[in-house]
Each structure stands twice: as C-alpha cells, then as structure tokens.
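So, here come the structures, one by one.
What follows is calculated from the coordinates using simple rules that are stated; it is not laboratory data. Since the model is a prediction, treat every value here as computed from it, not as a measurement. Cβ atoms are built from the backbone, for glycine too; each structure is taken alone.
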Structure I
Amino acid sequence: MVARQGLLFGGVEMEVPFWERSPTTYRDLSVIWVARDLSPHQLKIRPNSLQHAHLSLCPFHSENNPSAFFRPEQNTFTCYGCGRRGGAIYLAHELTGNALAYLESKNLLNRGDARQLDDLRRFLLEEESRGINDGDFIYCIFS
C-alpha cells in the first residue's frame, strides 16, 4: 500500500509508504509516525527485511542495541528488551500519558463528538480482539 506524493525535481514522482504519511484520522495513525513524532530522543528507525519490520532503539528505556521492532503492515510495535508492545494509539498514550489529548492536538479526534468516541472505542476493541492491546488499556483511556 503506497501513496503518491506529488511531483518532484524533473517531474519524477516519489512514492511514499503509507506509514510515512501524515494521518488524517486516528485509524490512519502509524506506529512509526507516532514513534518519530513523540520519542524523547530522535529515533532512527531502519527497515529490517528479514523480519518484515523496522528496527530501532526503544523509546521507553536506555539501550545501546536496537530491540524495538515496528511492524507497519500490522501497525504494531514490540520491544524485546522491556516487553512493551501495542498499537499506535497505545504508543501515543504511553509516551504522552493521554492518548485522547494527543489525538485531539493532531486534529484526529474531537472529544466533544460522542460518535467519534464510540468509534474509537470500537476500533480499540477490534485491536484488542486481534491481540494488539489489552482490555486494561481501553479502560485506562476512557476512565
């Protein structure tokens, strides 16, 4: 899934992977985009073709060797150093302390719209059923 990004020098089109595009809704939010946007230190996320993932230092703990795998096709991350794993909204919540405020600041959510909040709750329940996030995370966000 690759998006077209306008014309560049000499009329050559550049293809931008979907996880590099700025999101327009919280469903478009990429785990790689969130990690680069919110990481306390500048993350260098590089492709690892053997794992079909991107490899980086973990944004949650100090380390010298990369142990965090970002899988854009599944929109998940897993750190084999500290054991944290989840989706893009979970990552935003862990890095900011308030995922709803983060989504609102990026104009991806209007907390005053009950339908959007219900849709977000359903989206997170879908992720939970696929094993991306756990039920405690949903309770934590909406409490």
Structure II
Amino acid sequence: MAVIIRMKRTGRRHRPSYRISVADSRKPRDGRTIENLGLFDPLCTDEALKLNLNVERAKFWLAQGALPSRTVQTLLQSQGVYEGAEPTPKRDRSGRKKPTARKAKRRQLKAGVMAAKEARRTQRTEAQAAAKAAAAQAASETGEE
C-alpha cells in the first residue's frame, strides 16, 4: 500500500481550507484517510493560524515512507519537518502544441477569410474616398457657375 500525505479540501465555496492527511494513494482526494496531521487555511490573514500541523506525527509518517504531495512538501519544508529530495520535475508537455493537419487547415481557411475581409475593407475605403472626391468636385462645379 502506497501511503501519501496530501491535502483534503474542506470549507465552503470560494473559502477553501484543507486538512493535511495521510491516505492510501489509491483513495480519492476527499476520501477516507488514515490520519489527519493538521489544518491549512490559505485565506487566513494571521500567519500563526494559517498552518496547524502535528510535527511529530508528520515526521513519523515520513520515516515510515509516506510521500508528501508537492504542496504539502513545501508546507513541511517551511516548518522544517521535511528536507527530502527535490520535487519531481513537471512533465514535458511540449508535444501538446504541435501543429496537426486539422489545425493547419483551419489556420489556412482563417487566413483566406481574413484576406478576403481585408480586400473588402480596402475596396470599401477606396469607394468612400472616390465618393467624397466626386461630391467635392460636384460642389466646386456648382459653386463656380
């Protein structure tokens, strides 16, 4: 059984608070826990009340081989409980943005639509300029007679 130390969300909507708990890694985030180690209230203004942690039990579970989640690891490091290895690096997700045939076709269609739109815009502005010039010429001809 893989044991993990993670945060279990409690609180209400737009006002989260978390229980730092020890759980089986196969259980859901807010599911059954083995033991609660403390509370974390990220919106609390008083730093002393923001994190309430049972340090002795946290050290016990870390000695037993429990792995903290990334967020819990930073909280434990701030309390001086955990000096473990660096957090696992984030996954390489660069391949998600690679162009596909569908995206290329959509981009090409959009470029064609934008080119047609620009052509209509220039045609409209040229027609408006010609109309203004014709109106000015007509006004000047009526004024000369």
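Can you tell which of I, II yields 1.53 when Rg/Rh (Cα atoms, Kirkwood Rh) is derived from it?
On the way: I: 0.99; II: 1.53.
The read-out was computed on structure II.
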Next item on the list: Using distance in nm of label points 7 Å out along Cα→Cβ at positions 44 and 124, single out the structure from I, II with the greatest value.
Entry: II
Next item on the list: Using Rg and Dmax of the Cα atoms in Å, for residues 52-91 alone as the calculated read-out, with 9.4, 26 as its value, let me know the right label among I, II.
Entry: I
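To which of I, II does the computed value 2.23 (Cα Rg over 2.2 N^0.38 Å, for residues 60-115 alone) belong? All intermediate terms of the calculation are to be shown ahead of the outcome.
Details: I: 1.35; II: 2.23.
Computed on structure II.
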Notebook entry, point to check: If distance in nm of label points 7 Å out along Cα→Cβ at positions 36 and 108 comes out at 6.0 when worked out from the coordinates, which of I, II was used?
Noted result: II
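State the single structure among I, II that was used to calculate helix-only ellipticity at 222 nm (-39500 (n - 2.57) for each DSSP H run of 4 or more, over all residues; to 500), giving -15000.
Numbers: I: -9500; II: -15000.
That value comes from structure II.
Starting from the value 2.1: which structure in I, II was distance in nm of label points 7 Å out along Cα→Cβ at positions 84 and 100 calculated from? Can you show the working numbers first?
Details: I: 2.1; II: 3.6.
The read-out was computed on structure I.
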